[in-house]
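Nothing in this text is a laboratory measurement; each read-out follows from the coordinates by a stated rule. Remember, it's a predicted structure, so these values are computed and weren't measured experimentally. Cβ atoms are built from the backbone, for glycine too; each structure is taken alone.
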Structure 1
Amino acid sequence: MGKILLIGTLDTKGKEISFLRNQLEERGHSTLLLDVGIGQPVIKPDMDRHQVAQAAGVSIQSLIAGDDRGEAVAAMTKGVKSVVRQLFKSGGLNGVISAGGSAGTTIACSAMQILPFGFPKVMISTLASGDVSGFIGGKDIVMIPAVVDINGLNRINRRVFSQAAGAICGMLDVSSNLFEDKQTVAATMFGNTTKCVDNCRLLLEAAGFEVLIFHATGTGGRTMESLVESGQVAGVLDVTTTELADEVVGGVMGAGPERLLAAARSGVPAVVVPGCLDMVNFWAPETIPKVFFDRLFYQHNPNVTLMRTNSKENRELGAQFALNLNQSTGPVSVYIPTEGVSVISAPGQSFHDPEADASFRLALSQDLRDDIQIHERPVNINDPSFSHEISQALIRMMDQHSREIRT
């Protein structure tokens with residue numbers, strides 16, 4: 001049986017981490033205790049703080065002498081990622097769990113983010129009741145609120161630690177028989193591209209693939225990129241790239257500058273569509289920045305407002321698309337439905353703007369590598385013929401890529 005890695009700042013959270021370790025071992029699991037604190041630990045670790053600091057290229061003595069908390073956290077964050085990466089590669093780890101405040105959460109979650117999907121990751125944190133997107137990134141880290149500060153043991157945190165220990169042990173008990181051994185395709189979807197992606201899913205499933213669909217709300221795109229980067233998908237059907245519009249224009253659902261790059265850099269076959277690039281997402285109308293007040297909006301629901309991208313922004317998006325896709329090391333094709341990249345940009349709909357759409361296509365064609373094909377089709381993105389064509393294109397690309405790898 002492999003071990004559960006237990007990460008903790010043992011100078012400030014030693015007694016609490018010791019209680020958590022006991023809970024894990026009482027359930028029959030072996031542990032590996034890794035100290036990421038700066039000061040003298042109150043319990044003995046299996047791997048000490050000096051090893052972590054050394055992995056970051058510094059010494060504990062220099063961090064103590066520097067007396068800079070931010071510098072120390074940054075160094076231990078860098079070091080723990082290196083240590084955990086090596087531990088995972090060497091085998092013998094079944095899961096990772098930690099408990100901490102802001103520094104401990106930052107350090108431990110940075111290590112958890114380098115681990116693959118499905119590998120049990122649990123973080124007990126004093127910050128877990130707020131926005132934890134910065135700690136989770138695009139990974140499946142389970143955040144458990146500490147409820148009270150992690151400063152001594154009491155009736156509240158004993159229960160929290162015990163239940164967290166039970167949670168990760170339960171994760172380890174999940175049978176591998178539940179998971180199908182099929183090649184996986186990652187796809188992106190929005191309400192405005194649902195019909196397209198639903199049709200694609202049925203076609204791909206009929207061809208023997210398992211389809212994972214990600215809601216392109218920022219978190220969804222980051223999660224998909226992370227999954228692709230981890231090597232767990234055979235192909236990408238990136239129908240809904242709207243997050244790039246939010247990133248470039250300033251909406252609330254951007255997925256960061258790495259969007260579109262995971263498949264490109266890893267060589268995974270990808271079909272890419274400018275789905276919903278006609279819109280930038282904001283919350284309720286009163287939250288929209290004043291600089292955009294004279295723009296065209298569509299009230300998707302009381303809490304989500306869509307803004308139509310203009311010609312200037314579409315030129316920028318075309319250039320950004322090309323910049324990212326030009327980094328592709330594997331097969332990639334771009335498919336563009338010229339009768340609307342969403343439901344509401346179809347002819348007769350409120351976001352129909354052929355001039356803005358043409359600006360995207362022109363910028364893309366000017367900047368995209370010559371060997372990356374652009375396929376323009378005179379249909380709306382949700383037309384069944386478009387779903388069929390892009391699904392078949394991806395299947396062909398994956399088949400060809402698979403043959404090339406085997407030979």
Structure 2
Amino acid sequence: MSARSQTPDTAGRALRGAWPIPSEVTYLNHGSFGPAPKSVLAAKRQWIEQLESDPMDFLVRRMEGHLDEVRDRLGQFIGTRGDNLLLVDNATYAMNIVANSFPLGSGDEVLATNHEYGAVLRIWRERTSQVGARLVVQKLPEEFVEPEEVTETFLAGISERTKLIVVSHVTSPTALLLPVEEICRRATARGIAVCVDGPHALAALPLDLDRLACGFYCASGHKWLSAPIGSGFLYVHPRWKKIMRPLVVSWGKGLGGQPESWQDEFVWSGTRDPSSILAIPAAIDFFEREAGGFDEFRAASRSLVDYAHRKITAITGLEPIARDVAKWCPTMVSLALPESVGEPPAPNQIHPLQEALWERNRIEALVTNWNGRRSLRVSCHLYNDAADIDRLAEALRKLL
């Protein structure tokens with residue numbers, strides 16, 4: 001089935017059957033846990049069957065070659081060589097590898113924005129505290145108008161002690177596209193490494209990592225690329241490969257007789273199921289062969305994001321941080337909720353409004369609590385259409 005010649009309103013209906021989402025569920029939270037299409041899940045099952053039919057043959061003789069093929073295919077998609085990639089479970093695992101490897105000493109600083117994912121900030125607080133360094137969290141503008149203002153405000157947090165910048169490509173709590181190209185360019189000119197947290201950019205945006213010239217790029221395949229859960233990567237610029245240290249120490253050297261590589265320590269970390277990672281090419285194939293291409297996906301998602309913005313703000317009367325959602329919000333948008341909605345009963349717990357959307361309406365949408373600001377984050381993928389947004393808006397109107 002192809003999405004070609006479909007309008008954004010009808011493309012979701014045409015492609016809904018390609019996903020295993022139950023008919024009674026309105027799924028608007030792909031940004032948290034994206035379901036994989038049926039064809040991708042079939043590819044994962046085929047890899048499991050190959051593995052389990054003869055684990056010795058698969059793991060020892062064949063797996064490394066298959067992983068090389070995945071790295072090469074993924075590298076072509078994101079603009080780098082496969083030799084620059086580590087295949088890992090998710091972006092959090094990748095970020096932990098960077099934190100475990102990057103050289104920091106007493107008095108050094110790591111600069112991040114106040115829009116970063118909570119787990120990422122926790123990783124770097126832990127790491128900096130271990131060595132007597134400091135995490136500097138720079139506050140970005142209250143409203144996003146021009147990328148230049150965002151860049152200048154963020155980079156004002158650089159000091160002579162700054163060794164590393166950690167920045168989201170697209171933020172998780174606020175769903176905003178940050179100007180990472182300019183941030184990387186300016187930081188590189190000052191000799192500062194950049195680690196980009198990119199799970200919300202993979203597939204949602206065209207990537208050219210060699211041109212971006214960051215030191216590290218972390219991403220998860222289970223979000224916008226719609227690969228199975230348990231598929232992610234870490235890009236490492238060649239200048240940093242020698243410092244990389246594994247989180248799990250095992251044999252290190254490959255078992256399949258291939259030439260030694262800097263990636264070996266990360267491939268052989270104990271016996272594990274690589275089927276989700278091996279299904280990454282099937283996810284790329286899905287977009288190219290069944291869904292009409294990545295450009296159509298991005299256009300359809302942007303159209304629905306704009307529609308969600310108009311429908312929800314008509315109910316709440318509250319504008320998001322970025323008024324121009326077309327500029328700042330590629331595939332999801334974070335929309336402010338009234339203060340009367342209140343905070344969740346405890347940190348990291350599901351908000352009562354989010355639970356009510358599910359319990360009463362079978363709608364999956366994320367309610368965030370970021371810096372005391374409650375928002376509804378709406379994610380839009382190829383199985384969504386305008387009727388899904390209408391259903392959400394009507395449910396929200398009643399609940400508020």
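Of the structures labelled 1, 2, one was used to calculate FRET efficiency 1/(1 + (r/R0)^6) of positions 23 and 55 (r between Cβ atoms, R0 = 30 Å, to 0.05), giving 0.60. Name it.
1
Please compute mean count of other Cβ atoms within 10 Å over residues 111-118 for structures 1, 2 and give me the label with the greatest value.
Looking at the calculated values, the largest one is 2.
Work out which structure the value 11 belongs to, where relative contact order in percent (Cα under 8 Å, 6 or more apart) was derived from one of 1, 2.
Label of the source structure: 1.
Which of 1, 2 yields 15.4 for mean count of other Cβ atoms within 10 Å over residues 127-134, as computed?
2
A value of 68, 56, 38 was derived for Cα extents along the principal axes in Å; which structure in 1, 2 was it taken from?
It was calculated from structure 1.
Of the structures labelled 1, 2, which one yields 0.95 when FRET efficiency 1/(1 + (r/R0)^6) of positions 215 and 319 (r between Cβ atoms, R0 = 41 Å, to 0.05) is computed from its coordinates?
Among 1, 2, the structure yielding 0.95 for FRET efficiency 1/(1 + (r/R0)^6) of positions 215 and 319 (r between Cβ atoms, R0 = 41 Å, to 0.05) is 1.
Who wins on distance in nm of label points 7 Å out along Cα→Cβ at positions 303 and 359 among 1, 2, i.e. which is largest?
Result for distance in nm of label points 7 Å out along Cα→Cβ at positions 303 and 359 over 1, 2: largest is 2.
For distance in nm of label points 7 Å out along Cα→Cβ at positions 87 and 295, which structure out of 1, 2 has the highest calculated value?
Largest calculated value belongs to 1.
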